[in-house]
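Structures are listed in the sections that come next.
Read the figures in this text as sums done on the coordinates, not as results from a lab. Fair warning: this is a prediction, and the values are worked out from it, not measured in the lab. Cβ atoms are built from the backbone, for glycine too; each structure is taken alone.
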Structure 1
């Protein structure tokens with residue numbers, strides 16, 4: 001296996017509900033990041049690159065630079081850091097505090113797939129396959145999620161509750177499997 005200079009990321013879910021965020025960009029990537037932030041409850045301002053000004057980072061918890069100009073993205077990330085905000089510069093992990101993983105979602109279940117920036121196309125493809133599997137489970141998965149939520153709310157916290165919930169969750173099984181096709185020559 002080839003060795004690469006990598007910056008492994010800590011996989012976490014960041015709570016942004018009610019937090020101020022800024023997204024700079026006007027393409028599909030910027031709109032997708034804006035949508036994800038708003039769905040998570042962030043107060044998000046989307047600004048076109050031509051309208052961006054350094055002072056816009058003040059008061060932001062997170063600043064996302066997703067323009068077609070790598071130099072501008074780096075400058076925006078530097079401005080965000082100077083303002084005390086977390087920064088994401090598209091395709092520039094060395095200037096970013098976080099990555100946006102590929103997400104497969106169904107209801108409250110979110111599966112994040114990342115390759116630490118090594119192979120975003122692979123993360124996207126894995127997300128597509130996992131999303132397909134989640135969709136195939138459909139209503140049965142929705143019912144299991146509802147049951148787990150009800151059971152979690154009705155039992156006192158502790159190891160006994162955790163073990164009970166895990167036993168319920170073990171009813172989930174992926175019938176499909178991922179495989180890699182041979183490369184065409």
Structure 2
């Protein structure tokens with residue numbers, strides 16, 4: 001997963017950039033509320049035995065490249081890797097997305113929305129087995145231009161789904177479990193290169 005992330009990040013920076021393109025790098029704390037409608041049981045229960053929700057904590061790191069510029073909006077790409085954990089369970093989401101940034105509000109504020117897709121890897125708290133499944137997330141947030149090279153990510157909220165490891169996917173359970181709902185909250189700093 002980390003090799004794939006490094007290759008995607010390198011490709012992002014090798015794309016020719018115009019003088020008005022904006023590149024930003026971020027490493028921010030993140031909280032993710034993971035919930036399911038049915039509790040899982042056994043050693044492969046991702047949220048824990050007989051648990052339907054849990055708060056995960058970790059780090060959200062990535063980069064964006066706002067390449068296409070319009071009068072009111074910028075369009076760009078975002079590549080991110082989110083690593084979170086709780087109760088000895090681990091979740092890692094690698095996502096690539098398209099983002100739209102509004103420019104018409106204020107020169108200092110940059111509100112954005114983003115749709116991302118990729119792969120999510122989960123490991124249950126009492127097992128070394130992990131599974132990787134497709135995932136998607138929608139984000140909305142706002143960056144505030146603090147200095148020439150630093151923005152403050154005032155808040156980013158995201159929603160997505162991921163089919164996590166479970167007794168149904170790894171064990172011998174005859175039933176299937178629904179995908180987990182992911183609600184993300186993040187804030188921090190963005191370092192602008194251009």
Query raised in the report: Thinking of 1, 2, which structure, once helix-only ellipticity at 222 nm (-39500 (n - 2.57) for each DSSP H run of 4 or more, over all residues; to 500) is computed, gives back -13000?
Result: 1
Query raised in the report: So relative contact order in percent (Cα under 8 Å, 6 or more apart), computed for just one structure, reads 23; which one of 1, 2 is that?
Result: 2
Query raised in the report: Thinking of 1, 2, which structure, once distance in nm of label points 7 Å out along Cα→Cβ at positions 45 and 69 is computed, gives back 1.9?
Result: 1
Report task. State the single structure among 1, 2 that was used to calculate mean count of other Cβ atoms within 10 Å over residues 85-92, giving 18.0. Result -> 2
